[in-house]
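Just so you know, all these numbers are worked out from the coordinates, no wet-lab data involved. Everything numeric here is computed off the predicted structure, so don't read it as measured data. Cβ atoms are built from the backbone, for glycine too; each structure is taken alone.
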Structure 1
Amino acid sequence: MLSPKAREELKKAAASTELRDDMTAVAALKQPPWLRDGVVDADLWLDYLTEYNEFINHRRKPETPFIEIRMLL
C-alpha cells in the first residue's frame with residue numbers, strides 16, 4: 001500500500017505534461033532499433049546485442065574454434 005505522500009507524488013507526476021510528452025516520444029519509437037524500413041539490418045542487430053549484453057553485465061563467452069569437416073551450403 002502506498003503512503004498518502006507517495007500517492008500524491010504519483011498523481012502530480014501523472015498530471016505532468018512533461019511526462020506525457022516523454023511517453024509520447026517513447027511510443028513513437030516502438031519499432032525495434034535493428035529494423036530499417038521493416039527489414040532487419042544485421043549490423044544494427046549485432047550492435048544492439050552487444051550493447052544489451054553490456055547493459056545486463058554478461059561476460060562474453062570465450063570463442064571456440066569452428067571446426068567443420070564437411071560443410072554444405
Structure 2
Amino acid sequence: MYALLTGCLWLAAAAAMDGRELLRADRRKELVLAAAIGLAGLLLFTAHNLHVPLPSPLDVMDLFRKEVTE
C-alpha cells in the first residue's frame with residue numbers, strides 16, 4: 001500500500017516540476033505524452049503490486065513477429 005502511495009507521490013512531483021515549464025513553453029504535445037507515459041507506468045506498477053498476472057513483453061513481440069512472417 002505504501003509503495004503505491006510512494007509511486008503516486010513521485011508522479012505528482014514529476015508533474016509539478018515539468019508541467020509548468022512545458023505549459024509556459026507551449027509544448028502541450030510533450031506534456032500529454034509525459035502524462036500518458038507516467039500514467040501507464042503507474043498503472044503497471046499498481047498491477048504488479050496487486051499481483052495481477054501480466055503477460056511477458058516478449059510474448060507480445062512474438063505475436064507481431066508471427067503475423068509479419070506469415
Hey, helix-only ellipticity at 222 nm (-39500 (n - 2.57) for each DSSP H run of 4 or more, over all residues; to 500) derived from one of 1, 2 reads -28500; which structure? 2
Given structures 1, 2, which gives the highest value for FRET efficiency 1/(1 + (r/R0)^6) of positions 9 and 41 (r between Cβ atoms, R0 = 35 Å, to 0.05)? 2
Check the numbers for Rg/Rh (Cα atoms, Kirkwood Rh) across 1, 2 and tell me which is largest. 1
